[in-house]
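Before anything else, here is the set of structures, which you'll find just below.
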Structure I
Amino acid sequence: MIVYFLIAGIIVLDQLTKILIQRNFALHESLGVIENVFHITFVPNYGAAFGILKDKTFFFILTSLIVIISFLFYLKYVPKEKKILRYALVLQIGGAVGNLIDRIRLGYVIDFLDFRVWPVFNVADMAIVFGVGLLIYQILLIPERG
C-alpha cells in the first residue's frame, strides 16, 4: 500500500512544480539561480528525452499508458523483500504518470530544470532516471539467491 502513496507523492511533487513554473514564468523565460550553472527555464517539450520524436504526442500517450499499466501489474507480484526493485518501479511509474498528465492536459511536457550542459528536464524525468538507475543496480549488482 505504501508504494501507491509514494507514486502519488511523486506525481503531486511533479505537478506542483510544473504548475508553479507555468503560473510564474512565460515560455522560455529563464531565471539564473546560480548564473551559468543552474537556471529555472520554462521549456515546452513536444518530444521525448532530448526532444526526440517531436510532435508524436499520441504515440507517447499510448506508450506511457502501456508502460504504466504493465509496471503497476508487475509491481503487484514483486515480493516486498525486493525493495530496490519496488522503488525502481515506483519512481518510474510516478514519473511516467507525471509526464503523461502534461501530455494529455497540454500536448507537451513542462521542463524547467536547466543546468546549461544538459537538456532541460523536470521532477518526473528525475524520478524516471533514478528508477532506471535502481533497476540497473538491481539487475547487475544484486545476485539472485535461491
Structure II
Amino acid sequence: MTIRRMDHVGIVVEDLAAAVAFFLELGMEPEGEATVGGPWADDLLGLDGVRADIVVVRTPDGHTRVELSTFHSPVTTATAPNAPVNTPGVLRLTFVVDDVEDVLGRLRAHGAELVGTVARYEDIYRYCYLRGPDGILIGLVEELR
C-alpha cells in the first residue's frame, strides 16, 4: 500500500493566537508549538529565509492533527490556489508514505509538480510538497525511523 495514514492538515493563518483559540474552542487539544526556519525549511517549502511559528492541535482521540502556522518571512502578497506555501488560507493535505520518491514519480504522471525539493529533516524523515490538480498542495512524508 502506498499511503499508511494521513499525518496532518496544515493551514497558514494571519493571526495564530486567534486561530489556536478557535480550534481549542472547537474541542481540539494543544499538542505542541515551535518556531521553524533555516535551510531545511527553505528546501522543503521552496522559499528563502523561512521563519514561522507553528502550533499543532489534535482531536481528542489523537488521530487527527491540524498544524496552524504564521510566517514572519518571507512576506507574501499572493493569493490561493497557486500561491506560495506560506499564503493564508492555503491548505496542505499531508500523507505518510513508504517511499517519497516512488509516490512522487507516480503522481508526476498525473500532472503533480514538486514545490521545493525533497528535504531531509535530521534522521527523522524525508518530506516534500507537490501541487496536484487545481493547485492542491499535498505533503508526502517518509519516516526514517
Structure III
Amino acid sequence: MQISSEAKAWVTELACRKPLDFGYPHELWTIQLLAEHVRKHANKYGFPSLARAGKSVIHGILAEQSLRPWKINYYLERRDPDFDVKKAHVLMTYKEASLQQERIKNGEPVEKKVIVSVDEKPGCQVLKNTADDRLPV
C-alpha cells in the first residue's frame, strides 16, 4: 500500500500537536494512541490509505522525520539572576546540617543552632506551566 506525501504530512502534523488538542486526556502521544487517532479520522480527512494503519506504519512515518512525540526534552528558563548564589546558600545549609549530625553521632561537641529549611509546599499544587510548550518546527 502506497502512502502519499500529503498523508505522511498529516500524520507528522498530528504528532507535532498535543493529544489534549484533540480531546484526549493525555499530555503526550503514544504510538498506539496516535495510530488509533489516525485510523479513526483518516477517511474524514481524505487519507483512506491510513484507515488501517498500524503502529509500525505510524512509527515509520515519524521515523522519516526523526519525530518521537512520546519522548520530549524539557527546558528551564532562569528568571532569577541570583539563582546560582541562592542555590549555593541552600546547598551549604544542607551540608552544614549534615556535618552537624555527623559530629553529634561521633560524640563531638557542636555549636548549638537550629537549621530550618522550608523548600516544599506539600499543600500546594501546580495549576499550570509557567512557560508555553515549545512545539517541534
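No value in this document is a laboratory result; all are computed from the given coordinates. Quick caveat: nothing in here was measured; it's all calculated off a predicted structure. Cβ atoms are built from the backbone, for glycine too; each structure is taken alone.
Highest-scoring entry among I, II, III, by Kirkwood radius over Cα pairs in Å, is III. helix-only ellipticity at 222 nm (-39500 (n - 2.57) for each DSSP H run of 4 or more, over all residues; to 500) computed as -21000: which structure among I, II, III? The value was obtained from structure I.
If distance in nm of label points 7 Å out along Cα→Cβ at positions 2 and 98 is calculated from each of I, II, III, which structure is the one that comes out at 1.3?
Numbers: I: 2.1; II: 1.3; III: 6.4.
The value was obtained from structure II.
I, II, III: which one has relative contact order in percent (Cα under 8 Å, 6 or more apart), as calculated, at 21? Write down the numbers at each step before the final one.
Details: I: 32; II: 27; III: 21.
Traced to structure III.
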